[in-house]
Structures are given as structure tokens and as C-alpha cells.
Structure I
Amino acid sequence: MKNICVYCGSAPGSDPAFVAAAEELGRRIGDAGLGLVYGGGDNGLMGLVARATIAAGGRVVGIIPDFLKKRENPLAEAQELVVVPDMHTRKRLMFERADAFVALPGGIGTLEELVEQLTWVQLGRHTKPVVIADIGGFWRPLLSLFAHMRDSGFIRPEFELRYLVAERVEDVLPMIETTIARQKKTGGRVETIDPRL
């Protein structure tokens, strides 16, 4: 594992716990000698996780579409900033550069990126770990929706969603490391780990 892709909001959100979680995750990524791959902006949780990673000695790769440069203010301190023509290219490069994915709280863009990775895992397109960082219960409504989809027969057992749920930031990297080690023993299968199940 070399690089963690973090999806999160370009706003700080209304709960100070979101800010603290972004900063703590960035610090832990840097302290672990890992790189951060993210959306390239300096605003909100995006900027906080990137700056914390850099401050802890980690490498940051920001990938931002040209049309978002004014809105999301690219982080000048990022060791590598890749400007791409569209969202599809951004998401593809983020996927290619990352060994695992973490979703902190965020808006519709964060949700879209997270769900895309869950879909790709479900369809067997990759086995990279996907962690839902359920800070302060932020993602609980989505997890309830997944349960509703299962109960309604739209997520069949043979196409179960495979994801990890961390309620504390300090659990994120150990969960990823454990999952990758387990995958090496089981041939790449990704399990669902949710402390509430």
C-alpha cells in the first residue's frame, strides 16, 4: 500500500468533528509514510486532509478538472497537481493512483465517488479496500439505505456490497492494512466490516 485516495467535502461541514477527522486522517497518512490522492482543492475538508498530510511528511497528489480550478482553489503546496479536462478523467486517475479509498463526510460529489467505487467492487472490477468513515454517524442514513436495498431484493447475496466502516479515524488505516493482508491469503476477496451489523 502506497497511496490512499480520500473523498470528502469541499466545505468543512457543520460539525467540528468533521474538521478534526480530516486533519487526523491526513496526519496519520503522512505519519505512516503513505501518499494522499485527492481532488486537488484547498477548500473545506479536502484542503484540511491534504495540508495535514503534507505537514506530517506525506506526499500529496491532487487531481482537479480545469473547470473547477476557480471554485475549488488548487492546493499550491501539493507535490503533484494534475489538471485534467473533465470529471471522468479525474476519477479514473484517482482510481489508478490509489491502493485504497476512504470516504469522509461530504456532499453529492463525495457520495457519487464513493458509490462508484462500491459498484466497481460489487461488479468485480477491482478489490481495493473501500472505507466509509462514519464520523459522528454521518453515513448512517446511507448504510440504512443499503440495508433497505438488501431487504427489498436489489442487493442479492451474490452481489453483496463490500466495504469497511470505521467510526473512528484511528481505525481507518489499520482496517485497510488488515484487509489487504487478508486479501493476500484469500485471493483478493473483500469483506464487509461494519461494527453495527
Structure II
Amino acid sequence: MAKKRILVCITGASGTIYGVRLIRALKGLGHEVCLVVSKWGAKTLELEMELTPKELAKEVDYVFDNDDLSAGPASGSYHLDAMAIAPCSMKTLAGVAHGYAETLVVRTADCSLKEKRPLVLLVRETPLNLIHIRNMAQVVEAGATVIPASPAFWHKPKTIEDLVDSLIDRILTHLHAKEKTEIEWSSESSH
């Protein structure tokens, strides 16, 4: 598979492990990774993973400031093959759904939609209210893929990483970053 440039954004929802594991999987597959971490994504990353954005920045190719709307990804002409927001807070989802592009994450998602690039939002909230559900419907209608942070158990995960990586595998296929899923349902999976 050809090397791709993929933007990973970490916003202020619980589940920063998804963003970190996605970055590591993309790098393991030989892709170029760009990173944006929101202010609350940084705080959550430190609380959940004991990892600072500066430490995570060492694992990627490019880092952009979420407040910098003059950064390359703010333009549809900037070369990106795909984008993932993992985790995607409900605030970020609302911004994407309504085109309220006041941050680089939301502006780049807006560009991904208008340029018809793969855009995956790993939404993380529970329970969902009607506003959340309508916002998810709106981004799907606009061309995004919504993957809720609700892992499967049929593959008999043994660790938290196994649970997380089953969703990362799905995200990678929706970003067209790998040819086929590794965690595939079969009737033998249930025996």
C-alpha cells in the first residue's frame, strides 16, 4: 500500500488511548502522521495516559497547533489523504456538524468533507442525548464515518489494548490505511 499522510486529532473526550494507538498503528504501517491535540485533549491525554503532547509529538511527522488557523491543514489545498478525530468530543462533533470551524481540528474536518477525503470521528460519550445523535447523523450525511468508541467482545480480547486495537483496526480500514481488517468475524470466532 502506498504511503499516506493522515491527520490524527485528539480532542477532550475520554479515550485518548484510541488516538495514541491509532498513531502508533499508522506509523507501524509506514504512513506519515500529522497531529493536532486540543487544549482539553492535552489535559485528558495527561490524565489518562500520563503522556504529554510534547512526548507524543516525537512519534509523529508533523504537529500543528489547534489555535493556528493559518496552518496547512486549514486549507483544502494542503495534501492530506485522510483524517481521524480519536477521541472526538461532543463539542468537536457539534462543530463539525454545523461547520463552526473556530479550531484547526474542526476547520480541517470541514476541509476533509468538502474535498471528499475520508474523515472518521471516533465519538465518545454515554449516554447519548438527541443533540448528539442528530449531530452524528448530520456528519454522516455530509460524508464522514462515525465509529462509536464501543469495542466488540466476540474476538475474546485479553487486554485493554486488545479492545482498543479492535476499533483501531476498523478505523484503519475506513481511512484506507490498510488493505483489510485483521479482526474479522467468522462463525469460528464464537467457538
Structure III
Amino acid sequence: MKKELIPSLILTVICIVFFSGVYPLLMWGIAQMAPNHGEGFVVKDSKGKYYYENIGQKFTDDKYFWSRPSGVDYNAAGSGGSNKAPDNPDYLADVQKRIDTFMTHNPGIKKAEIPSDMVTASGSGLDPHISVEAANIQVARIAKQRGFDNNKVAALVKAHIEAPMYGMGPERINVLKLNIDLDNIK
């Protein structure tokens, strides 16, 4: 018995030290190399409310740019996608419902013109960005709702285009920051 007990106790102590000390410190050290040192990016709206700009927010009012749909209803505690296959009937029904809703709120837009990121959720369900095309296709609706000139809203979109992260991928727009600045237009 002593022959099995001592090695198992030693392994237990090693695992405790590693997984409750070494590993967390290693992850913390790696996070220090990330933008903002792993603390996230906080923005404040005109009402003084704070948001994390790197976590998707739910915008469904017609006077705002809509976010990318979320498979977890924008709950940061439960990040994840729908895990449904692209040919799953439930998934296809969800996408069709999003297409129908988008077309209802954006009259004059054809189904083929809707960017895929406006009707499909991201893998995390918390993507804070939309494509430039997804923002531009919403300009007319927002300008009409707010009584602005289309060019004014289009210029705001253009001002919020972010370069691809680390030079890879498409240009993108942070919906939260765009909508906060939209509220500040006079």
C-alpha cells in the first residue's frame, strides 16, 4: 500500500502546485502581451454606462446598427455557437427567420445583398464586429429613423472601419463603438 500511496500523493501535490500556481501565472504572463494587458477594453456611453467593447452587445432597435446574431443571446458567461450543422433544419429555419426580419426592417434590400454576418452567429456568439458591408447595408434604415442624411451616417461608418487584426482577415467595424458615436451625433 505504501508503494502506491506515496507516488499518488507526490503526483497530487505536483498537480496542485502546477494547476493552481504555475499554469495561472503562465496564462497571466501571456495575457500581459495582449492588447491592454488582458484587461479588456472598456468604453462609456453618453449616459455614463460602461461596456466591454470586445464583447458583442445586442442592438435590435431600428435606430441602431444591428450586431451579428448570437447563439448565446450575448451572454458572456456562456460563450459558444449553436453547434448545428449548416444543413440542420433548425439552423436553416433560424437563418431564414433572421433574413426575413432583416428584410422587413430594411425595405428595398434583396436577399442576395444581405451579408452573411447579419444572419449567422459567430463561433463564440459574442463577436463585437460586423463587416463593412453589413454596416453599409443598414445606413439607409438608420438615417431614415434618425432623420439624418445618408451621407452623414455613411461617413460615420467609414470613420469606424478597423484594419484587420495583425494584418489578417477583412476590415471590420465595432458595433458598440459605432452606435455610441451614432448617439452623439447632433
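Laboratory data are not the source of any read-out in this text; all were calculated from the coordinates shown. Here the structure is a predicted model, which means the values were calculated and not measured. Cβ atoms are built from the backbone, for glycine too; each structure is taken alone.
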- Item | Value 4, 21, 30, 23, 15, 6, 1, calculated as P(r) over Cα pairs in 5 Å bins from 0, in percent, for residues 3-74 alone, assigned to which of I, II, III | I
- Message: Quick check on the output: 53, 38, 33 is Cα extents along the principal axes in Å, derived from one of I, II, III. Which one produced it?
- Response: II
- Task: Name the one structure among I, II, III that FRET efficiency 1/(1 + (r/R0)^6) of positions 27 and 147 (r between Cβ atoms, R0 = 30 Å, to 0.05) of 0.05 was derived from.
- Result: III
